[in-house]
Structure 1
Amino acid sequence: MNSTTFPKVFLWGTATSAHQVEGSNINSDSWVEENIKGSPYVEPSGDGVDHYHRYREDIKLLKSLGLNTYRFSI
């Protein structure tokens, strides 16, 4: 095995954070902290990519890229 070869069992994947991909989650402590007066955040995160409703399509896209693992937060 050289430096450009990976074992067949190597896991290729990606990860997401619920706060980053959902966006405008008014029930999230992070959203509240971003939007309160005097917040240390320069600007709120705004809308995400709506992964909450599009996760099936998103996971199919990950698979089409050859990824075989996915870590997500809730």
Structure 2
Amino acid sequence: MALKVWIKRRLVWIRRNVPPGARTLLGLVLIIGGVFGFLPILGFWMVPLGVLVVALDVRPLLAALRARCGRGD
């Protein structure tokens, strides 16, 4: 439960403080970094976080993720 709260807070902070084009770039960098998750500093956790950050800018992807999670709002 605490992980969900942490992720939600980070996404809200990113949505408020990072411009839309930079959010997409940040998300792509996180996804690419997650591919190298076997390295000590990087981790596989970066892939889902990157997808969520990109989803903040791509409305159809955001709607699909919400529908899949069962949230209609």
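Here, each number is a calculation from the coordinates, and none is a lab measurement. Keep in mind the model is a prediction, meaning the values are calculated, not measured.
As an exercise: P(r) over Cα pairs in 5 Å bins from 0, in percent, calculated from one structure in 1, 2, equals 3, 13, 19, 17, 13, 10, 10, 6, 5, 2, 1, 0. Which structure is it? Corresponding structure: 1. State the single structure among 1, 2 that was used to calculate helix-only ellipticity at 222 nm (-39500 (n - 2.57) for each DSSP H run of 4 or more, over all residues; to 500), giving -10000. The structure behind it is 1. Comparing relative contact order in percent (Cα under 8 Å, 6 or more apart) across structures 1, 2, the highest figure comes from 1.
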